[in-house]
Structure P
Amino acid sequence: MTQQRRQAGVVSAMGKLFAIGGHDGMQHLASAEMFDPREGVGWRRVAPMRTCRRGIAAAALDGAIYAVGGLDDTTCFSTVERYDIESNTWSDVAPMNVRRGGVGVSALGKFLFAVGGNDGSSSLDSCERYDPVLDKWKLVAKMTNRRAGAGVCVLDGALYALGGFDDNSPLSTCERYDPSTDQWTQLANMTFSRGTCLFYVLLHEKWQEKLRFMCKQAKSSSF
């Protein structure tokens, strides 16, 4: 990348990869950059966000990128910004109901879901859903566990929240959210506790569309 970043938001959209915000070891970042594998020229800068922050989550919905929550050295954020790829511009959208650093975010159907995080005093079990048509966040069912820095992904119309940190230690617990019933269901624990973990869904016919997780475990929490 064009600069060092930890706890940045990373998302793919329109065949491109975007890295947003984070911390470079000295300061919090508002900058963003993009990698297009078809160009063959490496990473290049795009327009910066309006807010410098790390522990940010990023997701793509309806051709736009959303940068959600995060924190700096003094506060956790409820603010959300939307990036228009074609015009290379950021705009503010409605803030979340709760401040969330280390939040997990994923698009599911026509909505964006923000899962857990930390409000500056404790890890959260609360979750909320963003409707881009109404530009409004709505609280949905709480998770069965409080978690920040959880891995969040979507598979077969359900939202998965895996690992993360409570206020004391990394977690091995996993749960699944059904948007049709607005309910979370506890799943089997992972074999290891994993905080600040990343999860990806890999689908392929020869795997019979089984879920495989690629995880990166952090030794300590920054939330």
Structure Q
Amino acid sequence: MSNIETCISFIEKQNIGSIVNYEQVEKRFSGMAVQRPTMRKSFSRLVEKKMLQRVNDGNYKIISNKRFRIFVYGSLKRKCINHGIIKNNATFISTATTVKKYAMFKAEYGNFPRLIKTSSKFAKHIYGEVYDVYSEDALVHLDKFEGIQYNRIKIKVEISSGEVETVYAYVNEHEHIPNNVVFLDKWKDKRRSIDKNDVMKKFRDKIEQQKRILSEA
């Protein structure tokens, strides 16, 4: 068990509003190699994830004692355009694949996929990522981002270790599948990649331009 998992498992058993500190966790897991420096980092991360609120050095108030495991398959994934929405409020757990098959295809308008329950023979197991979200506020924020067309329901996924877990996912349970769409098993953002050499050239050109302006002044 990682240090952050150790801290979370302790917090989940406490009441909201309780004050917790490093010593309590060390005492609870005295038989484990729980190190103070890494524990400090874990507590700080849980402050960022809105599970804890810092009171003073070493003492923290619990503002959420729950975590919600979410499966994402579209623009919220790492290296995708909307990953920033989930990055600061969640922790990546594993890559994963849905146990059941679904219809996933590019939305008619916008650069994102739709995921729909279906019995179609063309349905596929969907590849995605699993995250832990640590506050109900962050979960509500995700609900609003996904919109009213999607329901947050529980589905089964197989994570990279081979274990099957029940997680939340945003699925459209009622939409009709358009004709002639291409069913996907993995979503990739269609964004233009950044050429580092091109960026450096533009930077050098900007420097030269500034030099010319200064020399002519």
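Taken together, the values in this text are just the output of simple stated rules run on the coordinates, not laboratory data. Treat the numbers as computed from the prediction; the structure is a model and nothing was measured. Cβ atoms are built from the backbone, for glycine too; each structure is taken alone.
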| request: Identify the structure, out of P, Q, from whose coordinates percent of Cα pairs over 29 Å apart was calculated to give 21. | output: P
| note | If helix-only ellipticity at 222 nm (-39500 (n - 2.57) for each DSSP H run of 4 or more, over all residues; to 500) is calculated for P, Q, the one returning 0 is structure P
| Looking at structures P, Q, which one was distance in nm of label points 7 Å out along Cα→Cβ at positions 8 and 168 calculated from, given that it came out as 1.4? | Q
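Here FRET efficiency 1/(1 + (r/R0)^6) of positions 88 and 144 (r between Cβ atoms, R0 = 41 Å, to 0.05) has been calculated and equals 1.00, so which of P, Q was it run on?
Answer by label: Q.
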| message | So if we calculate relative contact order in percent (Cα under 8 Å, 6 or more apart) for every structure here (P, Q), which label has the highest result? | response | Q
| request: Assuming 4.5 is distance in nm of label points 7 Å out along Cα→Cβ at positions 56 and 128 as calculated from a single structure, say which of P, Q it is. | output: Q
